[in-house]
Every structure is written in structure tokens, then in C-alpha cells.
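Read-outs: derived from the displayed coordinates by stated rules, not from any lab. As the structure is a computational prediction, the values presented were derived from the model and not from experiment. Cβ atoms are built from the backbone, for glycine too; each structure is taken alone.
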Structure 1
Amino acid sequence: MTLNPKLDSSCVLALSFDEESGNIAYDQSSYGNDGTIYGATRVRGLIDKALSFDGVDDYVDCGEDESLNLTNAITVEVWMKTDIAKNFQGLVDRKYNDDGSWSLYLQNNGVAFATAIPGDRIKTVAVFDYTGAWHHIVATFSLSEEKQKIYIDGDFKAESTRSTALQEPTYPLNIGRARLPDLGHYFNGTIDEVRIYSRALSEKEIKTLYYYGIQSLRHTPYLLK
């Protein structure tokens, strides 16, 4: 089962983690960006199954296909749940360093979307208590709008100005860990329904995606805790 069975044509990665077994998370987009699972285990998720990460060395590697090397616009979408407020927990990452790229990760007090090109780092932060419940986190960048933004549970929360295209990433797309710039920043909790789009989704579209997930939670209210 998927969060939204009608994937937008701009979706270049769609992982629901609903496989019965094995170490491959199959991409439901048309781009075949399957993820290799390292250590993370399947558990009950937002919808059907999800992946549980131990915060030590678990992650998913989705490779570095050209379809994932987005520089003019991007949306990163993830549902996550954790009971631990800890700095630098990687959610979805292409390595954030002086050479350029981006990372979506948790801080002690919220979530950060950091982008970089050589000589120019910009970090957008949305402050909120993310522990103890499922949360829908979305980060967008649009060169035409010159903005990078964060949405939490369907609502716009923070933005920064970026007037330059992103540097083409040189490291694989990882889920559950971040390079900031070094390895070691692992997520402790559960991740489900990861999506990457080649455009910046609108606030209306993001709210619609959020309500898909909330409908699932309302049908199984025990998942809210």
C-alpha cells in the first residue's frame, strides 16, 4: 500500500518500505532508484510497513542516479517518528559541505534543511517538538522563487532566500543518516513514505499529501502515540 497511489510525474523517488523481506526498498516512481537497506528493520508504519533505524549505523543508500541530481528545484518529503530529541539526526541527505549539496536533518529543537554551493551555505530551521508522534516533514527549494522552505504537518513554517542553483551532488542519496560533512549523524526512530520531486511543491499540494497520511493515522489511532 502506498501513501498516494497516483504519484506526480515529477516524483523521482518514492519509497514506502512495504516489502515483506529483503534488503531492497523498491522505488515506486518510474526512475528505479531502489534503496539498499543497511541494518534498518521493517516495523509497523504510517501505512503498512516502515523502517526502524537504531541511531548507530542504520541507513538506506539510494545511489546517485542523474534523476536525483536536482539543482534548480527540489522537494524532499518524509514521515518520521522518534522519541529522542538529539542534534544532527539525518533524515534524507546528499552531503552538506563546502563543496555543495543538501541535507534534511533533525536538530535538538526542530528540523533543518541545509543547502550549499562552494562558498555559500544556507540553513533553514523550523523549531518544534518532534518527539513522541508521527510528523510530516517537507523541504523545498525553487530557484525561480529564490526560496528554500520547510513545512511541518502540512503548514509552512520557515524559509530562507537562495538565489543560486544548488551544486550537483557528488555523494549518494542516503536515508537515516547525514554527512554534515562527516559521517556519524544517524537517525533514531521510524521513517516511512519518502518522496523526492524535481520541482517545489506548492503549499496546497503539501497539505494534500499531509492529509493522506493523517487519514491513515485516524483509522489506526494507536499509531499517534
Structure 2
Amino acid sequence: MGTYGLPPSMPRECRIILDTLSEAVAFYRNSRLSESSELAVIWSAIKSGARSEFYRRYSGVLFHKEMARLSSDQEVALCLKTSITMAEVREMRRLQSEFQIWHDICQLRRDWGPGQYALLCVLPEKPRLEQMSRREQQKQLQQIHDRLEDGGDALLGYLDTAKELCSALVQCSLPCVRLMIDDYHLRANQDLSEPEFTAYTSLDPRPVIPISRWGPR
């Protein structure tokens, strides 16, 4: 008769998601950025540099969407409500194009609404996707698409678990109480089990970590 062992270790995909969300929550506690933010606010956030990879990507997606809505440089200047040089407009258009890849990745689950921004956690911080060649970007986009459509791949389930927390971040509705994700950085280098992933992405300050008997070995 077999014995029962420990639950499986937390997969790398979960670590990447939690690393990204841990930074994002810390950034959120000190700032606010949402889809209702004006172009000037988004542009300022991009120039100053977010201390969170999630928010850097998120502000890039918002920036791409806002800039795509403006057909002329004059409209851009009017939205900024301040004087702007042609060189700065060209830089803004360049960044609009650069961040399109993250917009396209989020569109893979646009039916999730605000939850689609969970896909901003799908890749590690480096190398930066938007600085890769267009060919490599499309390759990454296709790989993510294929994994999400593969019923045997766990990635979709992990993102589905994380999407409620991501929605709270972008809708500025994160609970004021301390969550497990607030303390994730304290255990980031420790051994964690897969069941803990759900607890670290929960909006419940006291989530239940399931204790199961894992298969005989």
C-alpha cells in the first residue's frame, strides 16, 4: 500500500505570476492608475517609470489604447493640455507601437473584461517583450495563444485564478486589509506548494489553503 506525500511544488508559471502581482500590490498601495485615467496621467506614469512590472505593462496598454484613439498630433497635444514638441509626439507614437504587443496579449482574453489584464503576468520581467523584434513578439503571442487553447495546459487555470486580483488592481478596488499577496515577498525564495497559489491570489485576508492527501508514491 502506497504512502502519501507532500503536495506538488509551485510551478514556475505561478512564481512568475506571483512575483509580478506582489510588486503590483505594493505599487497599488501607494498610487492609483485605471482605465479612466487621462492621457496626461498615463504619459506621466510612463515617463517616471513604474516600480512595478505589472503597472509598467498596464500603463503601456492604456497608453496604446488612448493614442490609437487620437488620429492626429494636434489631438494628442489637446489631450495633454500642455505644450509639447514634435520630438515628444514622435516618442509617444513610438511607444504606442512598442506597447501594442501587450495590448494584443490581453486581447486573447478580452471576454474576461478587467480580468484580461491577468495576462500581463504571463511572462517574466526580462527580457522585455516590447523590445524584441516583431517576429519574436509574434512568436511569443502565438505561444501564449496556443497554451491558452490547450486543454491540457495549466496556464489558463492559473490566470483564471489570478484574474480577480488583477481586476481589483485595475479597478482600484483592492481591499484595504492586508492580503497574503502583501507578504509574498517574504517567502518568495522559499519552497511553496501549488495549493498556496490560490491563497496568494485571493482577495480574502484569511484564505483557506486546502490540505489534501496527495497521491500514493
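What to note about this one:
- Given -16000 for helix-only ellipticity at 222 nm (-39500 (n - 2.57) for each DSSP H run of 4 or more, over all residues; to 500), calculated: source structure among 1, 2: 2
- Source structure (of 1, 2) for relative contact order in percent (Cα under 8 Å, 6 or more apart), computed value 35: 2
- P(r) over Cα pairs in 10 Å bins from 0, in percent derived as 9, 38, 41, 12, 1 - corresponding label from 1, 2: 1
- Winner on Kirkwood radius over Cα pairs in Å, for residues 87-206 alone once structures 1, 2 are ranked, highest first: 2
- Structure (1, 2) behind the derived value 1.6 of distance in nm of label points 7 Å out along Cα→Cβ at positions 47 and 151: 1
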